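Multiple structures follow.
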Structure 1
Amino acid sequence: MTGHIATGDAFDQAFRTVPRTGVIFVMAEARDRGFDYGNKNWANLGQGAPEVGVLPDAPARLQQLDLDPSMFEYGPVGGLLELREAVAELYNERYRRGMGSRYTAQNVAISGGGRAGLTRVAASLGPIHLGHFLPDYTAYEELLETFRGFVPIPILLDSENGFQLCIEDLSREILGKGLSALLLSNPCNPTGQVVYGSALDQLVGVCRQLNCALLVDEFYSHYVYPDQHTVVEEPLVVSAARHVEDVDRDPVVIVDGLTKNWRYPGLRLSWTLAPRKIIERITSAGSFLDGGPSHPVQRAALPLIDRGLADREARVIQSLFRSKRDLVLDRLAEMGVQVPVAPEGAFYVFADLSGLPGSLSDGMEFFRAALDRQVIVVPGEFFDVNPGQRRRSSASLLKGFVRLSYGPELQTLERGLDRLSALIAGHR
C-alpha cells in the first residue's frame, strides 16, 4: 500500500529497553525452568515476601473486603484522612510518647505499595547528589536511574565489617560527596543489618545537623531480633521516627506499609511520613504518577493499624522468624557457607560463597546450579545498585554472594536447604 510506513524498528525504538533486574530476572529464569507459584516441588528461597498464612498467637487475618457504593469513587491522592490519622497515631504511640512534636495526618501520605511510595519520593527530589549504600535493595537501581533530576552516589559498605554502616564516617561522606539526601533500607535488604538505638539517633542527628534528607525504607521494621538474653517489654520495632526532634523540621522521610510488617503483600498499601511541606510535594507527585491508592483496600486496612494488633503481629513475627534465621545459619555453617555477620533483622541471609568449590563460589553460577535442583536464590551482584551502569568495573564486588530468604514457610525452607546441601556435597 502506497504511503504505508514500516513500523517495526521505529516502533521498538520508541521505547527504551527496561532491564530485568534482581528478583524479576531471577523469577523469569525460574519460570523458564518450569517454576510457578502453585508448584510445591520448588523451594523459592529468593522470595521477597513473608509467609502470609495464619500463625499461632497472631491476630486474625483479613478474610474479605467489604464494598459499598462510596468506595467506587476515587479516594484522595494522598490517602483517606482516617487512615492517615491512624498511621500518625500509631507512630506517636510507638515512638513519640512524651514528646512535644507529634505526627498528624498532614505528615502522612498513603500509596499503592512500597514501590509506589518510593517512586513518589524519588519524583519529588530536586537536582541533588543522593547517596545510597552497597549492597542494598535491588529495585533501587531502576528507581535511581529512571528519575534523572538527581545524581545517585554509591557508598560502599565493607563485607569484612559485616556490611555495617559506620556512623563515624557518615559526615565525611555527606560533606565530601556533596550529598543532599541519603537512601537506605533499615533493616537492610539483603544483609539483615540494622541501625538502631544510639547509632540510629546519631544517624538522624548527623542528617539534621548537615540538613541532609534521610530517606528510610522501613518495610522490615517488625523483623528485628533482640539478643535472646535481652528482656524487652514490648516488641523491638525500629524506626527513625523515635529520634526525630521536630516532625515538621527534621529532614527525615520514612516509607513503610502492610507488605512485610503486617504480612499482606497482595494488598499493595504503604505510607510515607515526613514534614508536612514534603508530604504536599510527594502527594502532588502521586497525582500524576499513580492517582492514589485503592479506596476499598484503605478501608479494610484501618483496623490493622491499631497499635495492639500491630504489636501482637510484631511479637509473633520476631519469634517465628528468629527461629527460621537460626535454622538457616546453622545449616549454612554445616555446608561450609560463610555469613559475614548474622542478620539482626529482615528475613534474608547474605551468604559468602568464597569457600565453596569450583563454579559454586560465583553467585550467578550458584543460582543456576540451584535452579537445576528446583531451588531459587538471588545472586549477590543484583544488590550492587549501579543505576545506568555508571560504574564500569568488569566484575561486581558482590559476585561471590547470594541472598537466601527465610520468608517461606518452614517446610519449604527445609526442602530448599536440603537440596542446597546436596548440591554443595556433590561438588566437593
Structure 2
Amino acid sequence: MFVELKPRSERPSLQQVLSDLRRDTSNIPGIKTVASPVQNLRIGGRASRAEFQFVIQGLDRPLLYEYAQKMQDAMSCDSHFADVNSDLQINATQATLVVDKAKASSLGISAAQLRSTLYSGFGTRQISTIYGTGDSFEVILEFNDKINWSTADLPDLRIRNSEGKLVPIGAFARIERVVGSLTINQLGQLPAVTLSFNLPAGVSLGEAVDRIDELKIEQKFPTKLTTAFAGNAKTFQDSVANQGILLLGAVITIYIVLGILYESYIHPFTILTGLPSAVIGALIALRLFGMDLSLIAVVGLLMLIGIVKKNAIMMIDVALVTQRDEGKEPEQAIYDAAMLRFRPIVMTTLAALLGVLPIAIGIGAGAELRQPLGVAIVGGLLVSQLVTLFMTPTLYVYMEQVAAHARGLYRRIVPAKKAQAVST
C-alpha cells in the first residue's frame, strides 16, 4: 500500500509520521505492518519489506532456520531496529507419507509400486493418444476427479501387490503432518534467509551495523553459517571498510593531475589543504542538525570535494602565471591573484550554495530523504569559503619559500658533484 503524505507544512516530520504509524498499527491483531519511506536512492538489495537487509546463508537448512529465527527475535527486541521482518516462511502445513518398509515388504509392496500408483492417480501420466481428423488428444490417467481428494483419503487408497491383491496404504504407512517451508529462498545457489529492518528515529545505520555484529557474537553463530549485508547496508559497510584506501587513492589521483597541470611538486599540496576544511564543515553541519552520515550524505561529500578545489585553483593559477611572466615576488603575486579572483570565487560559491539551499532547507515532497545531501554541501561550502580565502594565500607563500630553498639546495649540490667528478 502506497500512502501519499500531505505537504510538510501540514504534518509532522517524516520520522514522527513513521513512528506514529508503527505505534498505531502494532496493536491491530492478525496483521504485521512495516512503514518505509520511498527512497530516492536504493542500491541493490533483495526484495524486502523494509529498507535495509541482512542475509544469512548456509547449507544446513534446519540450522539456518534456527539461527535466523533467533536473530530475528533478538533484533525485534532491540531498540536499534524497527520493523524487523524475515522472508522465512516455515508455517506452511506439510503432510508426509511415512512408510513402514518392513510391513510393506511383508505385504508384497515395493517402493516402485507405491510411487507408480500415486503418480498415476495424482500426476500427469499419459497412457494413450486419441488421433482425430485435424488434431490429437492426450489421454491422462488419474483418480476420480469428482472426489475432493485430501490427505485423509490416502490411507484408504489401495495398491496392487506382487500377488495381484489390493492392499490399502494405511496397512503399511501413516500420514505425519509437520510445519515446513512455504518457499526456499536462495542467494548464490545457497539457501538464504533475509532479515530486513528499518531504523528508528535517532539511530544511524553505522550503529545498527555494529549492533548486528554484537548480536551475532551473543547468539554464538556457528561457522557453518555466513552472513552479509545487502543493498544500502552493504554499500555503507563497504564504504566504511575501504574509506581510508578510497580517500588515499582519490588524493593521490588529484595530486598527480594537479602536478601535471602546474608542473610542480609543491603547489598541488597547497590546493589539497583546502579539502579537510570542507569535509569538517560538512560533518559539523550534519551534527548540528542531528543528521546521520547516510549514503546520500556521502554523495554530498563527494560533490563537495569537486566544488571546493576550484577556489584554490583559481587563485594559484593566476599567481603562478603572474610570478612567471611579470617576475613578481610570491607575496605580491598571490595578493594580486586573490584580489583578481575574489569576485569569481564568491560568485561560483554562492551559485553552488544557493542552488543546493532548497535541498538543505527541505523544500518539496520527500525532502527529508534528500536533506542530508544539501546540509553537507552548504556546511562544507560555508566553512571552506571562509578558510580557503585566507589559508590558501598564506600556504602559497610558505610553499614558494620551500620551493626556493629546494632549488637553492639543488644548485649547490649538483655543481659540487660535477666538480668532484671532473677532479677525479
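Coordinate-derived values only; no laboratory data. Keep in mind that this is a model prediction, so the values were computed, not measured. Cβ atoms are built from the backbone, for glycine too; each structure is taken alone.
For structures 1, 2, calculate distance in nm of label points 7 Å out along Cα→Cβ at positions 51 and 331 and state which one comes out highest. All intermediate terms of the calculation are to be shown ahead of the outcome.
Numbers: 1: 1.2; 2: 5.4.
Ranking 1, 2 on distance in nm of label points 7 Å out along Cα→Cβ at positions 51 and 331, first place is 2.
Let me ask another. Out of 1, 2, which structure matches -18500 when helix-only ellipticity at 222 nm (-39500 (n - 2.57) for each DSSP H run of 4 or more, over all residues; to 500) is calculated? Walk me through the numbers before you get to the answer.
Numbers: 1: -11500; 2: -18500.
Of the options listed, only 2 reproduces it.
Let me ask something else. For which of 1, 2 does relative contact order in percent (Cα under 8 Å, 6 or more apart), calculated from the coordinates, equal 24? It would help to have the intermediate numbers written out before the result.
On the way: 1: 24; 2: 18.
Here the read-out was taken from 1.
Where does the value 0.05 come from, among 1, 2, when FRET efficiency 1/(1 + (r/R0)^6) of positions 83 and 267 (r between Cβ atoms, R0 = 30 Å, to 0.05) is the thing being computed? Mind showing how you got there, number by number?
On the way: 1: 1.00; 2: 0.05.
Corresponding structure: 2.
Still on this model: From which structure (1, 2) was distance in nm of label points 7 Å out along Cα→Cβ at positions 59 and 323 calculated, if the value obtained is 6.6? List each step's numbers first, then the result.
Details: 1: 2.2; 2: 6.6.
The read-out was computed on structure 2.
Taking 10.0 as the value of mean count of other Cβ atoms within 10 Å over residues 139-146 derived from one of the structures shown (1, 2), identify that structure.
Numbers: 1: 20.1; 2: 10.0.
Of the structures listed, the value fits 2.
Ok, one more. Can you say which of 1, 2 returns 43.0 when mean projected area of the Cα convex hull in nm² is computed? List each step's numbers first, then the result.
On the way: 1: 24.8; 2: 43.0.
Going label by label, the one that fits is 2.
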